[in-house]
Structure P
Amino acid sequence: MTWLSWCIAIIPIIAVIALGLYSRRYVRGVADFLAAGRVAGRYTIAVGDLEAGLGVITLVALCEEKYQTGFALAFWNNLSVPVGIVLALTGYCIYRFRETRCLSFGQFLELRYSRRFRIFAAALRTISEMLANAIGPAVAARFFIYFLGLPSAFHVAGIPVNTFGALMFGILALAMLVIWPGGRISLIITDCFQGLMSYPIFVILTVFVLTKFSWGGDIAPVMQDRVPGESFLNPFDISQLRDFNLFALFVAIISIVINRASWIGNDTSGSARTPHEQKMACVIGAWRNGFSGVMTLLIAVAVITLLTGQRFAPQAHAIRNELAVKVAGEVIPDEAMRGTVLARVAAIPEVRHEIGVNSPLSRDANLDTVFLDTVRETLNEGSAGDGRGNAMFQGFRTLYFQMMMPMTMKSIFPPVLMGIFCLLMLMLMISTDDSRIFNAASTLLQDVIMPLRGKPFEREAHLAWLRWCSVGVSVFFFLVSFFLSQMDFISMFLSITTAIWLGGAGPVMIFGLYSRFGTTAGAWASLLFGSGFSVGGMIVQRNWADFFYPWLVRLGWEDNLDRLLRALSDPFNPYIVWAMDPVKFPINSREIYFIAILMGILAYMAVSWFTMKEPYNLDRLLHRGKYTIAGEHKVAASPKAKSILSKLIGIDEQYTRGDKIIAWSVFGYSLVYQFLIAFVGVLIWNAFDPLPPEWWSTYFLMVNLVIASVVGVISTVWLVIGGVIDLRRLFRDLEARKDNPLDDGWVEGHVSAADQAMVKAVEEKK
């Protein structure tokens, strides 16, 4: 990094912090701090959500996964397109949640179920959310240590300071600088601003990778050089993939539907001007990725190509050696053992793989195998088989694959691009961490502390509590990131930690929004059975290598349990394979998650069926019928007949001509092109005339890069213009907004305090 690189990275971040501080002037009440006064526009929300969702941890996790499994499974992801497009266009859950006017998901739970359930569910969700997101600062801190080549420690006034801890403190401090002034207002404004700055960076990085590596000479040959059953490109040749396979995709699709509403609340889902505007932000979300999807894909492609391609063998060997040194310094505390490991790693000769001469690569036999086997054997020798060796190796392997991306990017970027990429990662880090901290803090205060208190806060005290809860969550994130050893793929870790809440939350939220029969007892049952199973699975998984497996060995049970697991999974092979492993728990995180979801659904439906006494008043919850609030819905003067297709994609009287164009464009691109042409059409073609393996390289290039880039150019220009206009309007609407002091999330008798007078008047009216 040169001085110019540092200027490129730091100056825009100063502007972001300044915007966050400026937003404080618009905070007049609790609704402003929690939901941006409910005046945000569709483009502000869509662009900001892109930035908040695409964090450092997301990019690291994607590269970690694709380096292991490639991109063939992405073809089958098209199965989720019809599901996703219908959910987006109809406003499934998003629209109804905005209709409730809830400032938090817990407020919804008290309106729909009970105050005790609100407290319990919110506490469970907060624990799950905080555990899942707390590793974000750790991943980001490590990214910058590896990317910038920072030492493990530095000295301040002669006092040694841990670099990892100092960076995490700085990361969380930046997040707090954004959160403290304006809460959700600050987040929406700064996320949108960062999103607008990120769009041109996506384009720059995309162009660089495409000019750095030749498709036909570098990328395609590497992608095609895989053993049968583990293809990186051919979707019909992935039967041997583990962890990231068709079953994982099936679970993901199920989760999209079941848990659509489960993370709603204390995010932008309640910040739009109207329910329709909230829905349109979701519809536009289908276009918002622009070049970000292409850029993230190409970053992973660059990592795979450089570390595998024959032309880059010397550079790849240097990266692996440096990576091993830095990772060993983190996970091997014993200096003598670490020295032995590094000496043996340094003795490994340069590995040069010649495509067509050497055997194709696989997950078990690849250019990293000799490095990992050497480390594992050395650690087991040094630990005398007491389990510590397996545990240390698991930590080594995890960080080894996670930090490949920053090490590779550091080796290929020139100084200016180093600064640009560093800026992008700083923005992604800030936008993700501040949102996650604020979401958890808001839930903690709104849905645990305030209901337990038994009465609402005064306005200023309420805002102060929200700010200090954010500080408390930041401290928790710091401690977890500093002391927790994450032992699995990032995506797997997120699956199991979020399953603590999501395992049983889906029925609670979905049936709560859409059904009149669901009961409080059913909601309790869903969380106890679904989430309870997830918690048990997480405990066993986390302590498998160093406690549970050695315990089973001492009891002599490992062989019998192995036979049982194999027998249970045999009908589902090769997509589910359960076999005893001393390092990794046999049942992966997604499988635990799926079982938990099933248990939650069954428990909710069964218990609700037996305990329902009378239908719930859903109109009151959704402000429909006689409970309608003026300005929230646009009702047509005379009903017009609509086509079945229009109804299917959610077009109603609130749609303008521009809204209809957006909806139909999303429908056409996603369903007609992505699903019917690029997926179903190819399936039919392959059924009659099986496509050769080399054809899939062309398919990947055209669909995922060429056509996606064209769409990216159009959507980038469109959303940048729309985002700028919407952001200006947001400032204007915030200035004009009038606060209702009762709109603070308090609930009494299943009715929000802000609605008490209206509901009383409506229900007393004859």
Structure Q
Amino acid sequence: MVGTLIVWIACAAASLSAYAYYRSTTTEKKFLALARNSYGVMAAGVLAASVALMVYILRHHFEYDYVWAYSSRSLPLELLITTFWAGQEGSFLLWALCGSIIGIILMVYTRRKGIEAETMTIFAVVQAFLLLLLVVKSPFRFVWDAHAGEAPVGIVPPDGRGLNPLLQNFWMIIHPPILFAGFAMMAVPFVFAMAALWRKTYLDWIPSALPWVIAGTIALGMGIMLGGYWAYGVLGWGGWWGWDPVENSSLIPWIIGVILIHTMLVQRKTGGLAKTNFFLGICTYVLVVYSTFLTRSGILGSSSVHSFVDPGALAYTLLVIWIGGSLVIGFGMLIRRWGDLKAFSNRSPLFTRESLLAISSVVMGVSALVILFGTSWPIVSHASLEPAFYDKTNLPIAIALGFLLALSLLVQWKEESSRQILRNAAVSFLAALAVTVGLVISGLDDVLIGLFAFTSLFAFFVNVIRLDRLAKENVRYTGGAMAHIGLAVLFLGIIGSGRYGEKKTASLPINEPREVLGYQLTYTGSSPTPDGKRKFSVAVARDGSRFILDPVMFESEYNNSLMRNPDYASFLTRDFYIEPVSLEEVEPAAAAGGGNVLQLKNGEIKTIGDATVKFVRFDMEHKGMESMAASGGFTVGAVLEVKHGTSTEQLTPVTVYKDTLAPKMRIARTKDGVFGFELLTMNVDSQTKGSIIELNVTGLGVHAPVVSQKSQLLIIEASVKPFMSLVWAGAALMMLGLCISLSTKFNGDALRQSDAERNKRGIS
């Protein structure tokens, strides 16, 4: 009851603060002290509620439904702490806590700028609505209230349900807090834009808001990057980005934030793009709220592995009202001031930095719209779009963006001649062309991928040259160039890992070496881990190098499913990655009742007895791999063409992988019932070349040697992922560049002075 009361008080205090700040925007300055004190009460209340929830978690107060649902006595301290933000209610409280802290900093910051009243009015409203959602979806409900009719009043469960095994990882400690800090900070550009429209100060808000936009973009970008690294190394999805709708919902406001940084720089330099900046400033927050709706409403429950369950009708309604209110208030104010903003419209010649940055912003905006469309599609169709949709639609956009990323830095703010542009671009262009030609010679035969590589390299070399020149002036100037280099390197990493990657499904008999993708793999057995899981050790050897990979599979009591965690080894130019699929205990052919083991390559025909058998292809059930990722099971079949006597027929023996370590094999029989085919093992090549299957063929009267006991067979998916180091290095360089830029932007006076000095020297 205490926690619930505190949340109510905090919500009321936020509402009172918003009202008092609003009154103080007029001549009634006496309300200003009330506004500040009320905000302080709200912030103290949110902090007290956070401390209370953490105490309840650490002391195992399982009478609270949230504590029972996400924690347990067996969790170590560091993971027990993370249960604070593991569920919907706790993550809302974390968001409110981040917002409260940011609001206090913003209060002091805007007081110095003379815009406190208007800015904090809007920010207090934002906090009040978030806290209202916490009132409806409270982490302080008792078990008997949350499960009315099922749990008797006053019951205290002896232990909690525990934390989802997928979340029991180091990255759970830092990824969500950083991401929610980014969400909270993305409200600041919105409130600055609204305050500027309110005050009709259409230019002055840019220097004040720009550092906050950069900081919010850094925090959100770091959250996304860490989430990608988590998915790559732990979750077993086979990659760092899967275009999952919930993943996308964080990416979209980040892209808008990046666009806003560039358009704000244009307005600060030339006064242009004023209307664009207000539009984007509103969109940053609206899209964060929309992201929250997608993630927390349960609407993507069947389309995303990340989505939370339905929060209830009232919370769902509030989320919809939150989105609608943000849209109406934000764009309503913009429409009201649209006539005033026409005075700030100007046209620049094409070959100026302002024009090219504006075009780049449009290109990035198109990418955001495409992703927004794909992300929202499940709301209409109840089915998510395949990753191929995003890859195909974003590839031309990325090509154009790479080119513009380079070209915009080859021109100045004033118009330049085409001859001068060509002279500036010559070295970078030729270097990019030379490397691209080398890639083509080495086997790159896709035209669009080749163009993507060329424009990414072009951007890379342009920015490297620019970085060198700026570093000689002052290292504070290098942030933008470093961020652009990071993006170019990231693009090159995407090309390398996506284009040159290889994948095979392989069967590893225990203690028998197998050649897979140029590596010798030997499954040496399994052993328990300290946390009660089971690791499957695979010895890997190549070119004199030897190492052990320990992918993990275990039956989870949490959701009664089979959980899989990969393992990988990183090298400078490639990663070798193993995902476990299943563990089989193979029954020898003779023990299965009179059979013969037949091994076939893809497309190969063999005669056995008076029958000929051809392995045509593999056949996976629809969305089989998606089902595997969600631990829901999948089916693999081998399509066979069997000729026996005068008849020819197609048979498909299948292996069903369910939430168990032992898959089930279904025999396919000929129509006359004479022959039976059972799929024992498979080694799947991603390009369908060299794929091998082993069949147990019954009905021949020929028997394989009798084996006295079952043999273990580990089914894995092995991958070679080239140049993943470029992906992580590129992302890190982007964040570092933004951090350097941020360090120069918070001191506006110093920034303006440095800009003036650079302009005198002709440095752009």
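Here, each number is a calculation from the coordinates, and none is a lab measurement. For clarity, every value in this text was computed on a predicted model and none was experimentally measured. Cβ atoms are built from the backbone, for glycine too; each structure is taken alone.
Quick rundown of the values:
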item: Source structure (of P, Q) for FRET efficiency 1/(1 + (r/R0)^6) of positions 102 and 222 (r between Cβ atoms, R0 = 41 Å, to 0.05), computed value 0.25; result: P
item: Value 0.05, calculated as FRET efficiency 1/(1 + (r/R0)^6) of positions 190 and 438 (r between Cβ atoms, R0 = 30 Å, to 0.05), assigned to which of P, Q; result: Q
item: Origin of the value 3.1, where distance in nm of label points 7 Å out along Cα→Cβ at positions 54 and 734 was derived from one of P, Q; result: Q
item: Origin of the value 42, 29, 29, where semi-axes √(5λ) of the Cα gyration tensor in Å was derived from one of P, Q; result: P
item: Which entry (P, Q) yields the derived value 10 for relative contact order in percent (Cα under 8 Å, 6 or more apart); result: Q
item: Origin of the value -20500, where helix-only ellipticity at 222 nm (-39500 (n - 2.57) for each DSSP H run of 4 or more, over all residues; to 500) was derived from one of P, Q; result: P
